[in-house]
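Okay, got some structures for you below.
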Structure P
Amino acid sequence: MTGMTRRWFLTATGAVVVAGATSACSTDAAGGSRTMPRVSSLPEPVASLRTSWSTDPFALGSYSYLAPSPLGVSVRKRLAAPVGRLHFAGEATSHEAPATQAGALLSGRRAATEIIKAARPGEHVIVVGSGFSGLGCARGLTDAGMRVTVLEGRDRIGGRTWTEHLDGIPAEMGASWIHGHKGNPLTTLLRETGGRSYPFDYDSVVGRDEEALAELEAHMAKAEDVEHPDTTPVSALLPRKMSPALRYAVNSVLVQEYGAEPGQLAVSAEEEGTAGQGGDFLLPDGYDRLLDHVRGRIPVRTGAVVTRIARTTGGVTLTLSGGESLRADRCVVTVPIGVLKARKITFEPALPARKREAIEALGAGLLDKLWLQFPSVFWDKNADVIEWFDPTDPGRWSMWVNGHRVFGKPVLLGFNAGRPAQDHAHLTDRQVVDSAMDALRRMHA
């Protein structure tokens, strides 16, 4: 939801340019070579913002991924299936666009249609969660004339859509891109709100190691010969001992995309997703504009932490953390897969075995961000992407987005995913910034 698109792998490895990581060179659109600038002394950042999605009790991860399981790609439809008057939505339930905000929105709309077809006039529906899935569902139900209550455990709406501001620009803490803008419902929202789009060019890059990516491509080609891709991890395609360069490539292509390490990811994960074609967009005016457009005037009760959902005769009863009970005819659960896996909500009676198996079969991936504002630009102003490969810890701070290119401000956005993100999750803000600055200094030394 917040990382690089899988299409990046295909375009990045389509034409191999020999360039080692130590040379820090790349090829621009005109075919000329660019070298990462050497800087004797980097300025200190004047402001920063970071995420730690794995420690966020309302997320416990960034987005779902397909782990090795006999359920395979059918797992998402199993998770989406209603249990009586209890309905499920969220990116983890989307077979069209899992792990994206488009998938979340489509799942909410799907749940709304499901309820409208089954409900009697005048029914009351409680929606748990106010991200794109929850608000998309609430919008569909409200427009159909149904009574809707939206509950949100946080003190803000949006879930994993979370826009802060840094130096006057929208700093996305959750979703950043519209992945595959053609045929994407988010592109329709963008057009309706009059928002701007920035066509992101993953090949406008400095620091990429094309040899390493070509090596990874050769290993990944073996996926076609895997007899049981649903139960086989991607790590089975890779050598047991990987060179630092190959570990960098694995991080750039797989870990940054799925938020999971190769041993956690099923080979069939690449088969998921049918929605959205074309390139990816960044949103210079902020993702929250799109979310507000979906919400409209729908009221959201924040600070309402649901701890128990009981299916009763003819309805559902929800219990909040303070002990309050709320009753409705139906309920839509849109909480992230990490929350479901951690059993933060008790279901009574227990969910059917098929539903529990689906929850267990999906993984909760992790991708965290660090926004850094500087007094001036010291990096390549013309590249969309800055990559780096630390030979001692490949994958740590390996990808950066050039905020100056998108927003015209001296801002960098750095990423850690999978194990490097887990390693940083419990550090203080100062420690995370120090870690990033150590990487940036070595990148530009």
Structure Q
Amino acid sequence: MGIEELRGMTRGGVLAAGDAGFEAAARPWNTAVPPAVDAVVEVADADDIAAVLRYAGVAGRQVVTQPTGHGATGDTDGAILLRTAALNHIAIDPERRVARVGAGVQWGAVQAAAAAHGLTGLAGSNPVVGVAGYTLGGGFGWFARTFGWAADAVRAVDIVAADGTASRVTADSDPELFWALRGGGGDFAVVTAIEFELFPLPRLYGGRVMWAADKARAAFDLFTELTEDAPAELTLWLQRYQIPGAEPTVAIDFAYLGEPEQGRELTARLDTLGGVLADTRGVLTPDRIGTITAEPTEPSPSLSRGELLTDLDGAVVETLIAAPVAPLLNIQLRGLGGALAEPRPDCGARGPVREPYALYLLGLGLPHLLDAIRSRFGAIVDRLGPQLTGAKPYTFLAPGESAELAFDPATLARLRQVKKDRDPRGVIRANFPVG
């Protein structure tokens, strides 16, 4: 069966390699990753998804779903890529505090709709990240220390199975698949919609305080002190930046779920460090959570690495704080703990994370920089070896890494069994497959 036959099976557009517009449609969010697929289907509805899956099963092809292109790995040669931007419906039920959103919806749109009712979803830091991929991988952002993983807020998932059958999955209808979909990635079915809990957020205070790079050690000490005794409602990230053409800087970003006066009191130590270059602290609404870090909202080339840290002692200061950032763009430390570390009887595949800090390293993914960036990643990991557990959040995985790094052996074995039971021919392929 050829791509021409697929065109006749779907209402949405089908683009094959060589067609005008194919490269743009297939391009990942990270433009350093090659668009390694044979065709792109811009699906119109769940029926299109079912048709593609049935076609792929007969043709012996794999199907990859990427609503926005985040998380692409470049190792999907021969696959058919589903773009789900047309599945963009959002329904907010303020009485039940529930959102139901299509698989093409981005977090910024959800937050804007929920904010009108004084509610929030468990969004990440960037408003253009897709809800579906983020949530399937667990999802942790500014509110995770208070409310836990985004995946654990899911109440129902609409899917199309590998054989093209559509269904609604809940804890009652299919508990094993429901468990896997909440944090185990997108390897088990193609999601068409997600229903998840919203949380009341009457007040939110946060922002960024930035200093010149010579304040890096002092800012790190403040970050360490603040995270050690922070209540679950307060989340802090330390950022070191080296943007090409600009002077290096250091910043502490934070969000506090509560009254501004209390937030100011909890973070008052930030005012003890002079020489502030920028200060964006203020009252926020949930739809403006992305302004804290002001991350890029357009595709760009990058190379990244994520790790989990057991502590911030010893080699951390030398390796992450005293040494220059370059050739990297960003060294980020996130305070974890709180609800993220608490076991829940109804949790999904993600489960608790015991490490108190996450490390995220980012470089500009241009060809002439790649070797230096990879070398720096390796040097950092070598120096921090005893303080790295080797585990990673699923959404921190980078091209070339495996889902084995995101799950303990028992969880991984259970996920692989779900995959074997639901998709024995391997028609569906996640960005980071469990099998």
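Values for this structure:
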read-out: Entry that produces 15.6 once mean count of other Cβ atoms within 10 Å over residues 172-179 is calculated, selected from P, Q; value: Q
read-out: Source structure (of P, Q) for Rg and Dmax of the Cα atoms in Å, for residues 140-283 alone, computed value 19.7, 59; value: P
read-out: Read-out relative contact order in percent (Cα under 8 Å, 6 or more apart), computed value 18, structure in P, Q; value: Q
read-out: Which entry (P, Q) yields the derived value 0.75 for FRET efficiency 1/(1 + (r/R0)^6) of positions 204 and 236 (r between Cβ atoms, R0 = 41 Å, to 0.05); value: P
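Every read-out reported here was derived from the displayed coordinates using simple, explicitly stated rules and does not represent laboratory data. From a predicted model like this one, the values you see are computed outputs, not experimental measurements. Cβ atoms are built from the backbone, for glycine too; each structure is taken alone.
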